[in-house]
Structure I
Amino acid sequence: MPDPRPPSPFTLWLEEALTGWILPVAGLVALGIAAGLYLLGYLPEGATAAVVAVLAGLLAAVHVVKPALAPRADGVARILAGIAAAGALVLAVVPPVESVTPGTPLIEGSLPERGATIALPASTPSHVRLLVHVPLPQTGTPEVRFRITGTEPPAEGKLERTYSSARVGRSGRTQVAHDRSSTYVATRLAGGAPALVLDRLSGERAGDLQVAVFPDRIPPALHWTLAIAVVLLAAAAEARLRKGSSAAVAGMAVAFGLLVADNATPTSAIGTTLGSVLLGGIAGAAAGGLAAFLAKRVVPAAPPPPRAAAAAAAQRSR
């Protein structure tokens, strides 16, 4: 049986670049530049968090596809790993970046009191995200609850200030305030609704409720469906290859994207993004590892390449 075609020079270069020091060093340099610009005040919080999301997505995609780039890797596993890597990249980058740097809203306005409205143009897409913000008083522990109709279901949420205890020196402690004055609400506009209507607003606040409407390109249900599909594809690729940790890395990437999209806003971007790296890494690695464990019991391993198969047959015939 003739030997398979040798790998192309580009394939060899790509494998060396992805498995060597080039990408990790480039990622650390980019992260260091972004952190420096942020600390100097040249890069906004949202843009800095977006850089972190892009780097996290790129590194995850590389590690998902890397085991399948071996010169004699199974073709099916390569396809599965390639699709999983692309999906992990998209889900780890697009929803987080749109959350921390949403751009120009479709519509925005103020809702000062119950019954106030924001008109909706006819061209507004059905799936939207409402970025709701309210100024909080400078003191106390305010809690503001709101309910906006014109969507299915009505958009509800809570904005508040909480406190945590932090150590000061060797024995002292102090209270640290955490303001959550903005939040996203993913929802769908009611058919034929001409406006958003403030149905309920309660709690102590220092100004009007501000609402900005953005398109929701990956609604939560679709986001979760794609995330599960990416992890399953990575698990299948890992099961075919019987090596690597593609499923765990894919799980970390999609969990990171879900956490940032659900919790981060332009004004609370960096802390949430860094926290999502940690929590997403723990939860996603566990979910991906479980998926790979189960996949290896139902997905057959890839057949050995022709040369290896011939060598094994010759060994058995002796």
Structure II
Amino acid sequence: MRYHKLEGATLVNHFTLHHASAKNDGRPFISTCVPQTVHLDLDCIEITHAAEWQDKDFVEKTPETPNFKLATTLNARGTTIDTITVFRVPEGEVGRFQEIEIQIKPLRKGIVGGKTQASSMDGVKFSGISSTTVPEEGLMDGEPGKIFYRDPEDDWWDKKSEPYLQLEAYIDEDEFNSLLQRLSVTSAPIANGRLQITAELFENEVDATLSEPWHPKQYGLLMKGEKTLYAWTRARADRIQIDYRPVAVPRSPTATIDEDGEYQPPTPFEPVSAAAVKKIEKHLKNIAMTVGIGLAAIFLVLISR
């Protein structure tokens, strides 16, 4: 793995890493942190509604500001064929992941996309054979969404027992609400889901040059500073798709011709089997016999008086 051991590696900035190994011309091999496209298969898709208290220490409140705010989140678990390695310099690998916990929330229009509306194409001139130093602010400056590395060791409220990755991404409010409405009124069972994201992740220049788009990628997520339980990188949800399995609809009844050549009109119910008919007939005979004995007994009692 590219980020397993990083002895001798040097961080130029938070988006450019020089490895200890060098090319024939003496230039070190470079990993650059640029927008990368990651595809995830989704399962455990859920919708969460909540009412949240608006704390004055975190929200600028006016007399018109409500005390509570309704919040809705689309949650899922995502799995990718790519590998994201959380690493530190020079220690190397902290953890390796192919699963991401997904949270998608609404946000007012104009914020998602940040300052540059960056895509994976913007990273091409900084990666692969053209690898060079990425600007200090990165290429997704202002993007509100993030992928977090979380270690539950320091969070007593976290129900997970092992470190994990979590995506907090946003969709414009109008489109989020429309999507939510469609999900809510669809009664068919979910077949599967897919999510495409763009995230600032490190990739070695050799991998970026030689790999094809369908190859599994080896990405890196830098743990900055002295933090050992927490790291993040900017990310955006580009496309979410949820597929449904159509509910089976029974065929409409049709008219038939029986063995005697008589026309039988269509019936909206399933025909009763011959065995069931025999059971019903036997039951009716038993009822008739019981009723007959009862009537005979009553008749005898009446004439004996």
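Every number here is computed from the coordinates shown, using simple stated rules; none is lab data. The shown structure was predicted, so the numbers you read here are calculated from the model rather than taken from an experiment. Cβ atoms are built from the backbone, for glycine too; each structure is taken alone.
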A value of 7.1 was derived for distance in nm of label points 7 Å out along Cα→Cβ at positions 166 and 262; which structure in I, II was it taken from? II
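Given a computed value of 60, 34, 21 for Cα extents along the principal axes in Å, for residues 94-173 alone, which structure among I, II does it belong to? Let's see the in-between values first.
On the way: I: 60, 34, 21; II: 43, 35, 21.
It was calculated from structure I.
Using the calculated result -5500 for helix-only ellipticity at 222 nm (-39500 (n - 2.57) for each DSSP H run of 4 or more, over all residues; to 500), pick out the matching structure from I, II. It would help to have the intermediate numbers written out before the result.
Values: I: -16500; II: -5500.
Going through each structure in turn, the value belongs to II.
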For volume of the Cα convex hull per residue in Å³ computed as 200, the structure of I, II it came from: I
Tell me which of I, II gives 46, 14, 10 when you compute semi-axes √(5λ) of the Cα gyration tensor in Å, for residues 214-253 alone. II
Kindly point out which one of I, II the value 22.6 was derived from, the read-out being mean count of other Cβ atoms within 10 Å over residues 230-237. II
